[in-house]
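As structure tokens, here come the structures.
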Structure I
Amino acid sequence: MTLALDRSTESTPSTESTTVPAVAGASLRVPLVTGGDIGYANLDHAASAPCLDAVRSAVDEFLPWYASVHRGAGFASQVSTRLYERTRDILRRFVDARSGDSVVFTRNTTDAFNLLAKALPRKTSVIVFDTEHHAALLPWRGPNVRRVQLPRTRLAAVSVVDEALAECPQGPRLVVVAGASNVTGELLPVAEIAAVARKHGARVALDAAQLAPHRRISVRELDVDYVALSGHKLYAPFGAGALIGRSDWLRAAEPYLAGGGATKLVTEDAVVWNTGEERHEAGSPNTVGVYALGVACEQLSASWDVTGEHEAALLERLLKGLTSLPGCAELRLFDAPVDRVGTVSFVVDGFDPGWLAAVLSAEYGIGVRDGAFCAHVATRRLIREAGVEAQQAVRVSLGLGSTEEHVDRLLLALRQIIARGARWEYTKTDGRWTPVGDPRELPPFCA
């Protein structure tokens, strides 16, 4: 047996990696409508990141041992249970959580926030910026939910939260804030907002979906109460995420789902629910996804310095190139430059973003995102403020698989498209631009 089951739950990787972790698909080649193929330039990491090679290897190693967790007497079940529960400790370390914090495994960030929304005490007042991703914007319901507009400066953003909390009725209060915008990559003033929340006796829930793949997170330094994150953003695309945070509201809430695993005892007349994390993890859990998430977090924790340098260099190259493109307007939340991760959204005057994305893919082998990025309010407001007539934008998001060649190819492609248009004809089908008579064949396993 080679699975590393005996690693201390109190230790972290002892050596910092000097190389950027490798991702599956780094050598992927995709066909072009104009003929031939090219290495795929994946510039869409903010939507879903590719799988780390180390995660893929770990999952392959684990799969023969996969079995049900918690209640199986078989040896494989004991292995699976050990890995599943050990991942809770890995995630606590990954976000520098408090020792008593719960780690509840979910499907993703959306699932995590819906769980937290169901766990709120009655009449909890919720303050949330209207620029949040829909995962953090939509789960909160009722008359005590207040969406506030994000101002153009970080200082004003803190003041808006302060004022909103001062106007809340007496009772529990929660502020929901993203660590990094999924539209612009800009970091929000989380620690400053948390300090204001403490003044009003409020708690803070951090949407770390976009921050966690790029930066160290410390729950204790930021002084936040809850963190939600997704494996598919963290190079572990196997369907697991987590809600990490204070246990009291979670213990007191009704189970998120009713079913096996959440129960301590069921009789003909009553149900006794579990009180720990299992209370909200009914049904057979995604053990493979949870294990993959833990492996990815360990890999990232061992390479923050090198991955940070890698991303910063590419981001500088990208921003400098976009600035020189005629008619290109970058979307920004704040007037002044702020710290940010490698996500950039922009519009090019006179060019449909969906058409641009289709041409980049079909003729240049570049994958970007077009649309409003599940943050419709933020994206459309920022487009209006950029002075461009559009409802959508193009988003480029860098990650571990990104290279200088990818960035340079994107910038050259945009320059050529702006100057001379596309080399192929495109049509809109079901709201999406596609090449007319697309000659590219999907791989055989898609048949």
Structure II
Amino acid sequence: MKVNGFKIASLVLLGGLILSACGGTATPAATAAPVQPTAAVANTVPANPTVAAPVALRYALWDSNQQPAYQACLDAFTKQNPTITVTLEQAGWGEYWDGITTGFVSGSAPDVFTDHLSKYPEFLNKGQLLDIQQYMDKDPVDLSIYLVDPSLWVKDGKRYGLPKDWDTVAVFYNDAMMTAAGVTADEINKWTWNPTDGGTFQTIMAKLTLDKNGKNGLDPAFDKNNVVTYGFAGGVGDPGTGGQTEWSAFAASTGFKLTDGPWATAFHYDDARVAQTLQWWADMASVNKFAADSNVLSGTDTGALFMAGKAAMTLNGSWRIGDLLKGTTFKTKVAKLPAGPKGVFSPINGLSDAIWSGTKHPAEAYKLVKFLASPDCANIVGGFGVVFPAIQTGVDAALAKHQAAGFDVTAFTDEAANKANTYLLPMTDHGSDIASLVAPVLQDIFDGKVKAADALPPLNQKINDLFK
């Protein structure tokens, strides 16, 4: 998601820290130990000078790849605050949000949990988030250290979180499959897309798609009913985030905007440009068979299909660097998104840690949130190389980790540096209701049951009626 105030200059400089892996076949270096904060940094948060009663907090996140990094942060926090113990709880994306919502109702939510911009407005309106400004007034945080705008987590003068990371979306691809198809690095770096014929991106997708006889998608003899390897793994996308890691960037590259910004009261699913984009996206799977359809994706996801070698390319966020680059048995590379009619566009998103308004330990929970958004934790998390923290030293640590492993991830930082071509995903009221309306319609479009141009305008009317 686009974040106002992004420090572009610092991100532009990030590119110089990456050793390019393009064109090489060297085996990645052994995984280095996570970068730990220096003694000077680690001692910036003083221990509580008074003896306090023991306090037990619960902290929840959804990404299993980040769990070891944040466990290390929690260990560091407890070392500095020995009277506070923190139990980390992790669950997958869908289960995580169901659990958070259920916890609010039952009074058993975790004290602190990772929040998402698309979820936060609804939680705020239901009174489930604690305003931390009252604690920051007594124990301030230097907001200038963040690469993303801290005001995204402020509403009506109250603050509900601090930036912890940022992410963009790029293309992960199987380097051996790309080479076998005769696709050069120059073609990848210059690939284009449009909703009419798919541009060179669709051509490359077709070249990478192989049937049981070894014919690719450009061959007149291609058997689309017996595909062995798909050129692309897409999918419907999360209805609450507007297709963040799927079709969103393609639609944005036509000049389309799903909403007009944070706290918007109208959606634009009735725009012809998103209908054209979604129809192309669906046709790649349901008609051309260059991309995996719902039957192929049933019981799995796009990342797993790619990692299994069943698809040559997939889109995903920078938070998937850890498994999609390092968890495959083949050499994976990352490229920027294809340039659409208006250029290369990527959503840019940022997370925070929120405090449940029902916590019995608000002061201690604030201490934890402050630490998780500090250089101490950012340096630890960056050293694991799973995400890009919201603080420059943490980003530097992440880049050093990827450099040591021989991975070029500049596609993500280059996209983030192009501020004019990054954008926020939906951040509005009625998030759950909107997702419930959008999900079945997008599924029907993706499965070829309805045409996007017919289904999207009435969907948009139903969404906008929620705001009346």
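Rule-based calculations on the coordinates, nothing more; no lab input. None of the values given here were measured: they were computed from a predicted structure. Cβ atoms are built from the backbone, for glycine too; each structure is taken alone.
Quick notes
- Taking distance in nm of label points 7 Å out along Cα→Cβ at positions 129 and 185 as the criterion, the highest value among I, II goes to II.
- Top of I, II by distance in nm of label points 7 Å out along Cα→Cβ at positions 65 and 409, largest first: I
- Here relative contact order in percent (Cα under 8 Å, 6 or more apart) was derived from just one of the structures I, II, and that gives 22; the source is I.
- Cα Rg over 2.2 N^0.38 Å, for residues 81-152 alone derived as 1.35 - corresponding label from I, II: I
- Between structures I, II, the calculation of FRET efficiency 1/(1 + (r/R0)^6) of positions 161 and 217 (r between Cβ atoms, R0 = 25 Å, to 0.05) yields its largest number for I.
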